[in-house]
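Have a look at these structures, which come just after this line.
Bear in mind these aren't lab numbers, they're just calculated from the coordinates by the rules spelled out. As the structure is a computational prediction, the values presented were derived from the model and not from experiment. Cβ atoms are built from the backbone, for glycine too; each structure is taken alone.
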Structure P
Amino acid sequence: MVKLVIFDWDGTLFDSIDKICASMLQAGNLAKAPTRTKDDVKNIIGLSLERAVDVIWPELSINEHDTIIEHYKRIYVAADQTPPLAYPGVIKVLDKLQASNVKMAVATGKSRRGLERAMLLSKTNDYFVASRCADETLSKPNPLMLVQILTELNIRPEQAIMVGDTEYDLNMATNAGMKSIGVTYGAHKAERLKACQPHALINDFNQLSNILGL
């Protein structure tokens, strides 16, 4: 049986995609950057903020990237003052995992401050025994944040599984020698996730219970 389930946050546990996209596009507008679309931003959800801005606006200078990042942080924090909306079934499945003594952790493109704010607002701190954020380690799909979590909890890669909504999550798991499960309701479409050869794809979080034998 799986001893540890590691979750991505945005687009996997909580529906924050629209908020991220709107904040990034507004930040770009304020910085007078070339126009981008919502799909351009959805493509980078899961990456560290610095890497995301570089992918969205590769033609801009470092100083211009820094300006967009500062605008984004201010705009997103202002919009992030209410509890995030969990996808259907998330809390129910987290309760089942906790009752089954399966450890849970988070590996996210959020900053540490952002994750702590989201956990506080959603009252989910007690579910997770470990977490890694993009400003503490290397950006996905580098496996370092997963390796660090596994090392901290003394769990082998084959005893853990990664659940995420982007190719960055699934490829990070592969790079760490872990299985993965892709959720198809988040930032990246099912076809893109399938190409990463996950252990399973789910379109409803409740399906995770059957896959994990809960």
Structure Q
Amino acid sequence: MSAEPLSRPRIVTAAIDLIEREGADAISMRRIAADLGVGVMSLYNHVPNKAALLDAVAETVLSGIEFADDPDADWTDRVRMQARAFRQIAHHYPRCTMVVVSRQLQSTAGLLPVERALATLRSAGFDGEEAVRILRMFIAYIVGSLLREVGVTPTFAPVHHAEVDIANVDPVLFPQTNALAAELGHCDHESEFEFGMELLVQAIAVHRQRRKR
């Protein structure tokens, strides 16, 4: 038995640690109790059930986002800052971020990043439907980038920067793949994220100008 008093924050921290080690499927009230060295029934004095625990994990992760928003900056720069802030926390808690995007949070911690992003987009002149669509697109892009980084990796997006084995690529059937094997076999995640984000921001800016016309 641990000498440290059982509390909701301690339970949530144990859940975050377990998810980062083994994934969200490993979460159960019994497993958390075992990791903490307490009786399973004692958890229910602080967290009513597994769903509430996963919500608490998501809220805790989101509350760690450090926004450096500048209301006087151009909206495109504000979007970039917010995307980078979300990516930073997602990079720190990659598996818990999958929990974040799977929950429908109604708490202040859960809604604050959404509110900031929507407010930025609305101030740029996008209507409500467009702002929601753009927000969802950025979340999809950030999560997709994260999946590539942490190992759920599509072909030719390696995690360990190993080069593609061109000995196994038929240059007749796949001339472009063969020619670009070195490029396909290397992935600088930071620069890849910035490149993709810039494409998204510029495409949104063009869409905004077309609407004005």
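Points worth noting:
- Top of P, Q by distance in nm of label points 7 Å out along Cα→Cβ at positions 182 and 198, largest first: Q
- Among candidates P, Q, the computation of distance in nm of label points 7 Å out along Cα→Cβ at positions 6 and 190 that gave 4.4 used structure Q.
- Identity of the structure behind 50, 27, 22 (criterion: Cα extents along the principal axes in Å, for residues 14-141 alone, calculated), options P, Q: P
- With respect to relative contact order in percent (Cα under 8 Å, 6 or more apart), the largest value across structures P, Q is given by P.
- Parent structure of the calculated result -0.26, given that log10 I(q)/I(0) by the Debye sum over Cα atoms at q = 0.08 Å⁻¹ is the read-out and P, Q the choices: P
- For helix-only ellipticity at 222 nm (-39500 (n - 2.57) for each DSSP H run of 4 or more, over all residues; to 500) computed as -13000, the structure of P, Q it came from: P
- Of the structures P, Q, the one that 20.0 was derived from, the read-out being mean count of other Cβ atoms within 10 Å over residues 22-29: P
- Read-out distance in nm of label points 7 Å out along Cα→Cβ at positions 46 and 70, computed value 3.1, structure in P, Q: P
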